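Enquirer: Next up, some structures in structure tokens.
No value in this document is a laboratory result; all are computed from the given coordinates. Not measured: the values here are computed from a predicted model. Cβ atoms are built from the backbone, for glycine too; each structure is taken alone.
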Structure 1
Amino acid sequence: MKTKEYKLSFFLYNENSIIIEWPKIISENILKDILNFSNKLLKLKTIHSTINGYNSLLIIYKSNIMSFDKEIFKLKSLYENKLRNLILNNKNWKIPVCYEKKHAPDISYVSKKLNLSLKEIVRLHSLKKYRLFFIGFLPGFLYLGKLHNKLKIPRKTSPSTNYQPGSVGIADNQTGIYPNISPGGWNIIGNTPITLFDPSSTQPCFAKSGDTIEFYSINEKEYNLIKQKSKDNLNFINDLND
């Protein structure tokens, strides 16, 4: 049985890469379609790797593309003949977050802007199971969606310069986690004590596109305890989710 087909656009990215674009909306169905097609492409001997976005797929070939038109024809044929294969072995991750003001520099602003109590912000943010659409901007930065409608809030007009590792932010209909010290324009409503990105590991980021993330609230005492455990064990995220 075939999956739904979307109207795709194909572009030559460089001498050994092609980028494919799906409709420009944030959709779990589009994500599944992208990952399904990516999995099929990665079985080909000519493909080195793929990188997905919300609605795009960058295909990196092992050698230079000799004929763009011929390659596009092949890709279209592969896409049109793809079979249903939406079981992607995705994992659900549970991540602790401290929403106390010490770790949430923007939560009071969000409360005032959205006319929500701090308790309600925490409840709504930890209520959903978020899909990991892709990893980008920074190594290990998780783009998660979609937010509860009541939590939708614009990005900051003036970006902050020094977000702390583990900062959990919201912007528009997305939520995400800053893995390292970084500038950024999202509204920070909490912080996770867990180390989420390890560049020395064979798999630097614990999660992959298609996985799901759940947040749960912890207090300051629990935060400090988990932070110490995570510092001593970079695989603590895996231990926590076994």
Structure 2
Amino acid sequence: DGTVGRLLVGGFFGMMAMLWYVLFLYPVYFGLPPEALLFDLEGGAGRFLLGNLWLSATVVLAYTGAPLLRGAYVAVRTRQPNMDLLVSLAATTAYLYSGLAVLTGRTEVYFDVTIVVVLAVTVGSYYEERIKRRAVGELADLTRDRASEARVRTGDGTETLPVEAVEGGDELVVRSGERVPVDGEVIEGTAAVDESLVTGESLPVRRSRGDEVRGGTVVSDGRLVVRAVDGAVR
């Protein structure tokens, strides 16, 4: 996955940069020990440190944050501001200010802001996409697992029809091990219904007269007669 690769690279450079911040820059900024033991940030070693931070922030912003920058560019072109534009403005502003500070000999740099913002938003986007893909997959499973036929009760027995032919008010007979063809209301019988595919509940739920049942659920034990609700078949 491209996002995972960008996160691994950005995470490596980001951790290296944050290590330098924790060991050397934050103590100087906040006057904490061991400030007196640190090298002078304005000396040669300090400039080398700041240059490495600049390099790390460049990799994180340009590589890991590439999708954010592309989204911001599209937002500007279409004149439709979005979250990518907001995040990119924050990250690039901190990056450009810090780069200018290094070039002009100052030590107040905010490359850490660029790194943290880009990595945090990218991680969030990654998990958001995972959740979306999982939801789409579960919806596909639900659609695929719906019954294709329904046993409709008639005056002299039952008749098997395609689910598409079921109308609101039809009485459907569902036996043990069969799927409920469409959404409806139980009008007869009692049964344990497996609703895990719809609700995520792992244990079967007891359904009886007056209860609602969802299409795609499975009657695991018992027999039900279900009256199809209007609009259950689309």
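Enquirer: Given 14.4 as the derived value for mean projected area of the Cα convex hull in nm², which of the supplied structures 1, 2 does it correspond to? Write out the running numbers ahead of the final one.
Expert: Numbers: 1: 14.4; 2: 19.8.
Matching structure: 1.
Enquirer: Give the label, chosen from 1, 2, of the structure having the highest value of distance in nm of label points 7 Å out along Cα→Cβ at positions 24 and 152.
Expert: On the way: 1: 1.8; 2: 7.9.
Evaluating distance in nm of label points 7 Å out along Cα→Cβ at positions 24 and 152 on every structure, the highest lands on 2.
Enquirer: One of 1, 2 was used to compute mean count of other Cβ atoms within 10 Å over residues 112-119, and the result was 23.2. Which label is that? Working shown, then result.
Expert: Numbers: 1: 12.5; 2: 23.2.
The correct label is 2.
Enquirer: Next question. For which of 1, 2 does relative contact order in percent (Cα under 8 Å, 6 or more apart), calculated from the coordinates, equal 20? Walk me through the numbers on the way to the answer.
Expert: Numbers: 1: 20; 2: 15.
It traces back to 1.
Enquirer: For the read-out helix-only ellipticity at 222 nm (-39500 (n - 2.57) for each DSSP H run of 4 or more, over all residues; to 500), a value of -7500 was computed from one structure; give its label from 1, 2. It would help to have the intermediate numbers written out before the result.
Expert: Working: 1: -7500; 2: -16000.
Going through each structure in turn, the value belongs to 1.
Enquirer: Using FRET efficiency 1/(1 + (r/R0)^6) of positions 56 and 176 (r between Cβ atoms, R0 = 30 Å, to 0.05) for the comparison, can you identify which of 1, 2 gives the largest number?
Expert: 1
Enquirer: So FRET efficiency 1/(1 + (r/R0)^6) of positions 96 and 216 (r between Cβ atoms, R0 = 30 Å, to 0.05), computed for just one structure, reads 0.05; which one of 1, 2 is that? Don't jump to the answer; show the numbers that get you there.
Expert: Numbers: 1: 1.00; 2: 0.05.
The structure behind it is 2.
Enquirer: Of the structures 1, 2, report the one carrying the highest value of mean projected area of the Cα convex hull in nm², for residues 136-183 alone.
Expert: Details: 1: 3.2; 2: 3.9.
Of structures 1, 2, the maximum of mean projected area of the Cα convex hull in nm², for residues 136-183 alone occurs in 2.
Enquirer: Shifting gears a bit: Computing FRET efficiency 1/(1 + (r/R0)^6) of positions 72 and 208 (r between Cβ atoms, R0 = 25 Å, to 0.05) gives 0.40 for which of 1, 2? Can you show the working numbers first?
Expert: Numbers: 1: 0.40; 2: 0.00.
For FRET efficiency 1/(1 + (r/R0)^6) of positions 72 and 208 (r between Cβ atoms, R0 = 25 Å, to 0.05), the value 0.40 is produced by structure 1.
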